[in-house]
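J.: What follows is a group of structures, each given as structure tokens.
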Structure I
Amino acid sequence: MYKGLLLLIALFFTGGSDAQSSRPNIVYIMADDHTAQAWGVYGGILKDYVKNQNIERLAARGVVLNNVFCTNSICTPSRATVLTGQYSNQNKVYTLNDALDPGRDNIAKDLHQAGYQTALFGKWHLKKEPSGFDLFKVLPGQGVYHDPAYLDKDNWNDEEKGGVQYKGFVDDITTEMSINWMRQRDTGKPFFLMCHFKSTHEPFDFAERFKDLYQNVTFPYPPTFLDSGASTTGRSFPGQPLEELGRRYQQASTGTFWTSYPELPFSTAGLSPLEARKKIYQKMIKDYLRCVAGIDDNIGKILNYLEASGLDKNTVIIYTSDQGYFLGEHDFMDKRLMYEESLRMPFIIAYPKEIKPGTRLDDMVLNIDFAALFADYAGIKKPAYIQGESFRKNLEGHTPKSWRTDMYYRYWQHLAARPAHLGIRNSRYKLILFYGLPLGMTGTDQRTTAPAWEFYDLKKDPHETHNAIREASYQSVIEKMRKRLLKLKKEAGDDDAQYLIIQQLIEKK
């Protein structure tokens, strides 16, 4: 009887360990500004130029999501949303200048409490010390591409000064850290790894091994490259044109700019405006895609490790970006705007136990949903603070009937050239209110801009070149979307209690 009792106890503990280890590991890989136009798997004018064999390899193993969107297209807020599952108005990270409070709930904490080992390597960009991770090594601020320093628990400071310097290219180092941690982990527990690349953030630098890539290549131009702004599109603001990037290239060529760029000096002296724009674009795309090549290499290293160790069979592998980015579309650079190139988050996920390989999903997914998905895979009840929903069933091909068909977006960091705005997007239409007010947010321009509405029919006008807000044929659609916008805004908990003028602007349309 005594031996039988010991056997039962042993089986109980072994069963518990097996139950724990049967929960999938989660490897979440995220790049910075790696927009869908440069993934290849989403098509586009650059699909035949990008080095993406490992992105395609991951896509062949899993599902490519066609309609993932961020709820605030700027690095710091998007990253906060991924961790908290909350809109910016709930997690209080509205702009680039805000910080994620370490005391705030986040999914890493919940996974850790549920028995997961947790680690974070690479770009953090949330200002305060990461919480919920057994181990972290993160770049101070934006970090640098070559010979970067990393901060960890032993040398963290909120000024993000100093750190331990490593020799080499930043994303190679971050990948090596990630793989080494997986090798040294406790094999009796599942793990949650966040591997965050610095690429492809401006200044679009690259590893030395790619310096000869795309020599003598002339890249094609996007259909809206010659966009003339408000005069032809009805757009309500100037935006950030490629010419601004050219100015930065030239200023950095004198050594008096906040960053350096590869292969300077650069000049457009003596060129016509169109020739100058084309030269800026060609440099940008060449640098950007060499940056992408490094991402693809490092995704390959992670996939190779997971396959060689057998971990791939029980690991959820995700590759995404924190938002989209303009690569010359509308003559724009950067992100922030609710236009498609900026709004869209490319996303691939593989999990052989559940996800059919080589598939596509058209359901509308938001970055508020990621944390809920992680909780679902970890076998824990969705924490109450998470505003999003798990899309695990969607990935399996069983989309819930109640799944969303529209979304709410809000960009808070007002600048006169790119005003603060909010809006709604569904499968066909998009309605945006550029309210143009700083509202006391950090890092904003105190110059206000006149409120302006924009409306796009994405079926007839997929490149968003015609603001149809005044067209009679769309007025009933616009009115329905305006009312729906108010409802989605309320559901997001974004009541603007301090700024009733926003509510009034929407209501009086």
Structure II
Amino acid sequence: MKQQIIDQILSSPVYDVAKQTDLSYLDEISSLLGNTIYLKREDQQPVYSFKLRGAYHKMSLLTADQLDRGVVAASAGNHAQGVAYSAMKKGIDATIVMPVTTPDIKVNAVRSFGAEVVLHGDSYDDAFDKAQTIIHDSNAVFIHPYDDLDVIAGQGTIAKELLEQQSNVDYVFIPVGGGGLLAGMAVYLKHSNPAIKIIAVEPENSACLHAALDAQERVVLDHVGIFADGVAVKQIGKLPYDLIHDCVDDTVLLTTDEICAGIKDIYDNIRAIAEPAGALSLAGIKKYSQQHGIKNKVFSGILCGANINFHRLRHISERAELGEQKEALFAVSIDEKKGSFLTFCHVLEGRSITEFNYRYQDTNVAHIFVGIRLRDQERSVDFLARLNDQGYEASDLTYNEVAKLHLRYMVGGKPHNLESERLYRFQFPERPNALLNFLSTLGTDYNITLFHYRNHGAAYGRVLVGIHVDLEQLDVFTRLIESIGYTFFDETDNDGYSLFL
């Protein structure tokens, strides 16, 4: 099977539609990390991602009869555009099933290539099921995004280009969703030079390959993170796993903040704007090389896509400084008296305040939500220790998702006599009337005591809800919110909640 992929890579016709993309040298971050770092620019493809390669390679191997029947795909983004563009170039019919939650920028791009778009369901799984129905009725050919040998071979052409452009690479960092890109590249790279270290990069909350390697078999994650939607896959593909489980040398897992910092690093170095999945490689290079103290080596990563909703950049910008460990967030208790804030500022010793939220609560103590710009090599835990040494009662909120997604926008004091309030964080598909549907499903049997929603320009909305639930109602209420079917987290014991809300 591996030899078949290598043979296909060497003879692939992908350049009928795809570009040989640049391998960009990243000067600033190379100097920072003490290594030579390159980034393969798959954002330069006509559809702004690598997915064009696998889709076109697959179609090039279809028979005339299969081409006449047309193709069908299910995708929320980049694969959809790759299939639609390839079908346009082949002059064949394409039907792309996309979740209703897919941002307009991606839907419009697919339609612009002449494909028929069918909007169905809230997730990839819903779209996949609908695509199978269409195939059954039309006898069209399904183009899988990653679990297909021909698609895998098409993605592997990136590895061939990379080695032609830079033959002495030591490490290649490859993002992982379903695993098609990693499988195609890993097979070719290890065949060409077994000494190359291949590092798979995943978000820590969508690490389906990491979980599979730990278990030594494919596993299904309970849920996946929604930020890096291009790699939000619950289970690694069967073919990819069979191909790569003995090819990958290591994995590196990233937080949302580290991915945001990677997007900023890419912009700072080459003035390109990556989607979250597109920044995984560089963020992984940065974290892995620092963790392992690697110096004087040649690293390459893949900027695998740049299809991002513009409005998401606001959220990314807010999180990037945290990901670079240049900013930290704290809850600090100070005396409720004149001059207390000035005294607190003296403790900063010249560090900048990036954010300050406060509302009067009582006559003795004030709780402030504050962002601090850290010094070089300083960590949030270091500054927390300084605050404690100065006699302040403080909590580090730098890694607290409630604080970063909600609390910083809604500090406003807490009620004194509200008992039996519980706090929940929900994620639900972002679509017309999404908030109305959410509230309608929740019903009118429970009193909502707190509510915060902020649109991040993504396919999923995030809501923080306080609800009055008596202890004897808790089991019934828990079953109700489980029945809604949205991912949720009980945040009642969250430090930020108890201090500010």
Structure III
Amino acid sequence: MDVIIEVLGMVLTLKTLLIVILGTGVGIMIGALPGLGPTVGTTLMIPLTYSMEPVTAIILLVAIYMAAEYGGSITAILLNTPGTTAATATLLDGYPLTKKGMPGKALGASITASTIGGIISTFILLFLAIPLMKVAIQFGPMEFFALGLFGISLVASLSNKSILKGILAGVLGLIIATVGIDPLTGHVRYTFGSYYLLEGISLMPALVGLYALSEVIFMFETQTKNEKSKKISSNQFITFKEFKDMLPVIFSGSFIGAGTGIIPGAGGSIGGWLSYQQAKRFAKDRDQYGQGALSGVAASESANNAVVGGALIPLLALGIPGSPTTAVLLGALMLHGVSPGPDIMTNDAPLFYGIVIGLFVTCIVMFFIGNLLRNFWVKMINIPSRIIAPIVLCISIIGAFSVRNLMFDVFVAVGFGILGYFMRKFDYPLAPTVLALVLGKMMESNLRRSLLISNGDWGIFLTKPISVIFLILAFISFFSPIIRNYLESRKMRSNI
């Protein structure tokens, strides 16, 4: 208790609060810019922490991490361009809400869900760090493959119109995910002689192309028609009823996100997709998902912000970075002479509690800054498409280029933009393709490692309880939408 009081006195000073505000503001801006994200943001800010106390320095970095995860939703909602890969699922309902003239409500749902998700994951970090790590360290190749299979099974439920088209889009994503060097044998696959493809297709340029550039093509295609002026109110707040309806989704998404963050290598994008699918499965307005459902935005955003608290658990409790951003944080901790691990509560308790309190304060600050700037973001929608299309095009090109500073990634984004345009033209959903791109490499590498361990025996996936649970969930997740659609179509035929 004395340690907590001491840390409170350290964190709740004017200097530290200003640092939290700085980190939150920088994080939101970095998250909103495609191609940057929390990893780049924390890396860029490390030099500023050299002269700071360890607690203050890490609070600044985790504030950037948390705020950047929220910031990715801003451009996802307004411009159909995910600022971070974790905000990809937010596109499904965020941008349709903007097209319906309700960007303020979408942004309100995003900041509310992000704040609550962040706060819940902070308490999970505080009370359940050590017990939850006992589960996380049991994940091996079999469990990771089963988790990936559960994620990829969502392609059926993400296909609003045609399940077959959703499955085909998912297969396309899996094929694209095989480009590059074989993770086990080192064999070069489908690179067509280009050494730029040895590492595979970079995810951010692909996302920028599929969503942002395809939307730009549609803007250029339709701007010759009479464009009605957009009358969008800048004061669109979510009502108490809407907030109450979102709460169950926010709570479930927070726990899904935190649980996903604990698993090394999972990340915010997987957490967002899993949360979105679960919310859609149990929603009464299931048909509204993908068309502009506030709860769809809340499901994704609560999860990807909750991932932050979850990802800090293996970092602080075991010294294992589970994501690129936590790897940067590990470097920052070591730079300040801190060795995270099982003894952190004994040797560096003030740091642990400082991070927890700093995350909580960051969520509160993020909520106020997000709402303060919401009207400013909404006003961007009033810009005519003939002006906003070139702006989105420039942002997309810069975002694609900034990932690896390669013009090749810009060409990749353009190629995926054309692909996304034709997929949307012929009513093929983009979400299954993106989901397969996110999960494909993880599934393949862990499948082959598992079979290598078992000498080709597929029964190894039934020897681990965690993998069995995920396999059962994957089976249910894939076939339940198919069975439901069959029953609904049969019922409609009987009523005719």
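No lab work stands behind these numbers, since they all come straight from the coordinates. The model shown is predicted, which means the values in this text are computed figures rather than measured ones. Cβ atoms are built from the backbone, for glycine too; each structure is taken alone.
J.: FRET efficiency 1/(1 + (r/R0)^6) of positions 56 and 288 (r between Cβ atoms, R0 = 30 Å, to 0.05) computed as 0.40: which structure among I, II, III? Walk me through the numbers before you get to the answer.
T.: Numbers: I: 0.95; II: 0.40; III: 0.10.
Source structure for this number: II.
J.: While we're on this one: Can you tell which of I, II, III yields 0.15 when FRET efficiency 1/(1 + (r/R0)^6) of positions 296 and 336 (r between Cβ atoms, R0 = 41 Å, to 0.05) is derived from it?
T.: On the way: I: 0.95; II: 0.15; III: 0.55.
Derived from II, not from the others.
J.: While we're on this one: Suppose you compute relative contact order in percent (Cα under 8 Å, 6 or more apart) for every structure in I, II, III: which one lands on 22? Intermediate results must be reported in sequence, preceding the final value.
T.: Details: I: 22; II: 13; III: 29.
This value belongs to structure I.
J.: Quick check: -9500 is what I get for helix-only ellipticity at 222 nm (-39500 (n - 2.57) for each DSSP H run of 4 or more, over all residues; to 500), calculated from one of I, II, III. Which structure matches?
T.: So the calculation was done on I.
J.: If volume of the Cα convex hull per residue in Å³, for residues 72-183 alone is calculated from each of I, II, III, which structure is the one that comes out at 117? All intermediate terms of the calculation are to be shown ahead of the outcome.
T.: Values: I: 102; II: 117; III: 147.
Source structure: II.
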